[in-house]
Structure P
Amino acid sequence: MKKLIRQLGIGLLSLTLVVLVGCGDETAGSEPTNFTLTASSDGLSVILSWDEPADGQPDEYIVYFMAVNTTDWVIGATLDGNVSSFTHDPSGATGDYYVAADFGGDEYDSDVMTTIPVHTAAMTIYELEAAGNSGYGWGLSSDFTGSTYSMADDANAALVDFYVTNFTDDPVGGPWPAPWSIASPDLAPNDPGGSFVPTANWRQNWFSDPITDPQAALPNYGATTYFNYTEGIETDPTYIGVYLGTEEHYGLVEFSGVNATAGTINVEAWFQTVQGLRLIEH
């Protein structure tokens, strides 16, 4: 705010006028609202969408992206203020996003959203007839991390996304010979080793052949690329793409350290929380 001071002499009275020039608040602004990420139809690009800020249309929007395993935000696009979406091709990379609304040179930032898959550290699961939990599932209604579950409890039917089996009725106490498979939970009640698995509404999910590059985009779901079981997971390590048939989410699992005597195998997992997105770089 500037002040202009002018002296006026009127008879014996000296009058000082203070005139305010440029008085007023700076341009009001606020952040974009309802910022979301969705997958393109091919599952390889990310569609960013948002609503106009509460203070109205900005001068422009700036899209920021920070790729996984980096520390710098880069500008993905600068858009007119009447635009409310943008499709970003990250060239196979996952990362964090936000959109800034520019009002008069001041930026107001949306929330940060991410395509970096949720990681669950390696844990031990068991072949279907061994002594421990052979089921594994992601927390779709919570934080998307993985947990193990018993296949003997029908209350777990909605929670299990796959189980491990050799599709053999093994002797009590093992051993559990190869080949071992990742299998869709709905197969378990009719598995040769699944006589104890209750008939229930077990989930139906799908699995790829072994993945050679665990950082690359997962194969697109299709009848010739995903199956209700995939064998040979005892090869150390083995990476398998997972497709959730109902929710249309993709995940990646790594199997390692099979112990046919104890009936155990280790599983580490990465889950893509953006529905339909095949990007899994971590």
Structure Q
Amino acid sequence: MPALFKACVTTQTPDLAEAFFDNAGAVAQAIGLPKSGGKRIEAYFTEAPEFGVLPFAHEDLELEHVPDEDWVSRSQQNLPPVQVPPFFLFGRHDRPHAQCARHHIQMDAGLAFGSGHHETTQGCLHLLAHVLKKHCPTRAADIGTGAGTLTIALAKAGCRHVFACDNDPDAVRAAQQNFKINNLPAHIRPIWCNGFAHPAARQAGPFDLIMANILAVPLITMASTMATHLAPAGQLILSGLLNTQRQRVVARYRHAGLTLQKDIRIGPWTSLMFRH
């Protein structure tokens, strides 16, 4: 396992701080400070970060090496469950409270992103819930599945065929574990590959719904490819982009022939839904 590092800052602008650390490749969480009204942000890295000047106001910055352990799961042990009806996402510590929604999803992220607490994941789930009001897709793809949250949500909602992939082997291993925990069918398994660059993607498509919670730059790069793998009248849900990046992403996908249907902003993050 690589060396692990934790950066801590106290700030009055936690949304900006979390967005900065997320874009820097960290897993970040905010801890409230009642006396000051600010928040302390803890961000975990697999490599020693080089920040320079932080692009947000802060009172301190501490960087430390942390023990070689399952630090993402440890940081998530006390996080509350996430409710995005009809989905209820929870860690194993909240299992007794998991009977309050139609689809229960247990997420133990391990060393991959995707516990369900991030605004981008929640934005995707809100848009998926909107899709499910009219129909359940038969064939779907989850590009950049991370710990598998969106694939599990699709399967729990009744989607029988889901192509899930990630270019991070740690994410693929975490997703596979979470698929087992959530009793997904054996034929739904995460694949280690870049986007649609796998024979299984061609066999699984075209897709009624594609979900991609990654980053703005790869989303822009993949616009034409996304459109190619989308079935006629298919829908596309994108996230992982900051509000300031929304216009560029929308313009690129409109150029690829897709129509924007809906968008959601949660904090500094935007999630988008398009139709072919």
Entry that produces -0.77, -1.26, -1.41 once log10 I(q)/I(0) by the Debye sum over Cα atoms at q = 0.16, 0.20, 0.21 Å⁻¹, for residues 91-226 alone is calculated, selected from P, Q: Q
Computing FRET efficiency 1/(1 + (r/R0)^6) of positions 83 and 139 (r between Cβ atoms, R0 = 25 Å, to 0.05) gives 0.10 for which of P, Q? P
-8500 is what came out when helix-only ellipticity at 222 nm (-39500 (n - 2.57) for each DSSP H run of 4 or more, over all residues; to 500) was calculated for one structure; which of P, Q is it? Q
Out of P, Q, which one gives 19.1 for Kirkwood radius over Cα pairs in Å as computed from the coordinates? Q
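FYI, it's all coordinate maths here, none of it is from the lab. Just so it is clear, the structure is predicted and the values come from calculations on it, not from any experiment. Cβ atoms are built from the backbone, for glycine too; each structure is taken alone.
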